[in-house]
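Quick note: the coordinates plus some simple rules give every number you see, no bench work behind them. As the structure is a prediction and not an experimental result, all values here were calculated from the model. Cβ atoms are built from the backbone, for glycine too; each structure is taken alone.
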Structure I
């Protein structure tokens, strides 16, 4: 039976696995942690679909809202495909048991998120992503799909055919439990490894594992990446912990207030606009708060129970009675591995879905509620395409050679001298990114940071690990994650310098206007750091 390897067990990976399995492939999922710990759990607000269950809506309105939020650089065909597929995607989730909240008529409940012209986000209280993820995980288990946990991705393994075309033939991983290098042969590989916003370290809503491993590995293998400079900042993370307070709180009627108790922006504008409005207030010396007190305890406990728990746990405030102190932090990365209309990368047999992929549906700013939709629609597409490719593809992989090469790399890393603490440098990188590659950017600061990042890359051999053991060597894994983040952070900064305009989540204070003549296009960065712009 043809084999498909899926790296990553979040929503995109699990959907891809289900669909590859149903299309006749033998599927193995490799994940560096556990499926129920994936970033999909944090998508609380809802999944967009024009069902018109809570007000008049249409697929065309969904398309236009998405294109507007993307600031004119989304691929309209891809957006149209995603939005037209949305109702069926939600109905499929409903059919496999996702416990959506319901209206009094027993229809799937919907709420309005930022940038939407209608209540379009289908939700399950404020646990939407978590409940979708758990249902998908149960589905994979019921189908007998193989899931191998604690496998850290090292490299995509590629070869060339007789025509010189690069194709994928497997992946190498580090088994975290044993410390052994393993190679998995496959005719098709799907990357579903998530985004890279943990570059911002503690200034991010994402879990520590969002280090861009799949993007970095695909890039080293020769895949194209694009739009890396576009990083979305979520307006409402809690001030002290950066834990996300869902957009559903504003969708339900929550207010944003400054220290004077004044509302200063449209709470349901697109995220880039709201984040900049908050930043403007903070620069005036204002503290910013989310106020949902007026919604009432009964409503909060029924519709926003997680937000109340999180506020009490991490901020020691009860939003039934208190204001929630908030700030914008890095939340979602629009850039990633470039894919075509079949979710295929520039490498034959290598596919990508979810946040690590760039299907060009988010452009410069993702519309709230489209992330869960993207992973369902394109996870399905990637799974079907990978299964189809695996049936006709032939590979010839010498595992022993690759195991030896990767083992030598691991030995080299363990032999790096330990003169510089990479944990301190990781914190430094996060702080500098938040300051200079954050909500607002400026050329001089970006160029200075690029020099810092380049120097950090050059000095990696001085930042060796102190733990030389094999079993559960978290020190080694965190170093490899830091290496990946450095490689990607260089591309983010290069892209931000090259795009001399302001568009969506990329705002240059020295170039505050959109420049359609030069930059109404997607940025592609090659391995030498050269940037080009393509429609």
Structure II
């Protein structure tokens, strides 16, 4: 990667040219990508340590933490993994998506500094208060449980800082279009980031509505907010924030499938429409957290779970088809045309960016998607809501899906931004597999233990004396999966930190290639753009997915019938 001057849309903007992609890298954006990404990885590691402690506590044979520290670390884990790691890395993605793909400059350094410092101050404040034992309220912090005022103030600062970063993103898009940094439609990765940013605004406004009055109550300035109102508005923050992740994750899928194998969306209009469906309907998916709430009417529950939610599910299914379909078309155009799945064997499985992306798609789609839609059904949710099945679901979506995708992105963004080649490339090649296998084991352990009635957020189930050996077996799988997933996370953190200090500098050259499938002799790029049979492998995989979904869905109804037999 060359560090020579490169003019972006605004004359005089400091920039350099990437020797691998030929794209201009805004040096202002580069600085804040570095800062936010590094902080995100630090919070990921902190949350990962907490996850290991929790897994070894839920594994009843080990039962590591005492009861007070279990709930303290549970709160710490949720805040660091579901809020801090994700938000810091997403702000880094926004800085990247609005500059490098558009060959544009960042709107404002001052705004970017304000965003970063607000987020960092709030994050440090929240973590300190939790570890000091003054906020053992878990991530949901449901009233009338009350934490120290600094807990709520810290979350407010993180939210305001994130909104400030989102404003910088929107302003950068405006300036890029005004100054002619690009022509035509914005790239799909930037469009996906735009959808994520729009959802983030709505999400963080929910957070302001719920957290500001809770903060003033904790200070003794205002009466206690109604707990039922709190739950309703909080889930507009808590669940919808994970849909920001989904948009960012899908944008990463499109970006990395193009970088690693040259894939392009087979129909960009359909892909963009799917992102719009997320914006319009994804908030309705938060309803499944309120299906056991007696304060919400049955009509609202039925509308959200039986109809509206599926419009958001449709968007995920579109992306779940178009990403592998684009990969299949790209591979067949390169000459890998043997049979239905001949192209699969030729994929760059040793490239950690590709394997991380592929595992993210499979784990999010097959495990997260199937379990999520099933748990969003009112009758099934009423039985499963407070069991380990729920965290089993969101660990394969947020962790198996989003976190794996973000890890995969780092294998290209770290060399691009920090201008150093990755160290320990052999360890990097196996890291996504270790982490993905660990998360899958962890989620399976949670889901099957939850199906046997094991409650979530419970420190000790032995005292209840109602769970047999099978439940303890699955809790052991949960514990082993947690250890394996933490191992993969630790390898990733060491790789990133080690690369920053010891990676070989990239000066005036392309980064070391992770491995991309070469085009075979006689291949014709672009020749299958309108060939409906070019995606036959993906169509078969889609039918397998639908079959798995049907079997799992009706198996849940069979279990439901056993609990509530029809008379």
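Observations on the model:
- Given 0.00 for FRET efficiency 1/(1 + (r/R0)^6) of positions 150 and 342 (r between Cβ atoms, R0 = 25 Å, to 0.05), calculated: source structure among I, II: II
- If helix-only ellipticity at 222 nm (-39500 (n - 2.57) for each DSSP H run of 4 or more, over all residues; to 500) is computed and equals -12000, the structure in I, II: I
- Computed over structures I, II, Kirkwood radius over Cα pairs in Å reaches its largest value in II.
- Origin of the value 1.7, where distance in nm of label points 7 Å out along Cα→Cβ at positions 14 and 366 was derived from one of I, II: I
- With distance in nm of label points 7 Å out along Cα→Cβ at positions 110 and 278 derived as 2.6, matching label from I, II: I
- Here Cα extents along the principal axes in Å, for residues 70-157 alone was derived from just one of the structures I, II, and that gives 44, 38, 21; the source is I.
- With respect to relative contact order in percent (Cα under 8 Å, 6 or more apart), the largest value across structures I, II is given by I.
- Which entry (I, II) yields the derived value 25.8 for mean count of other Cβ atoms within 10 Å over residues 190-197: II
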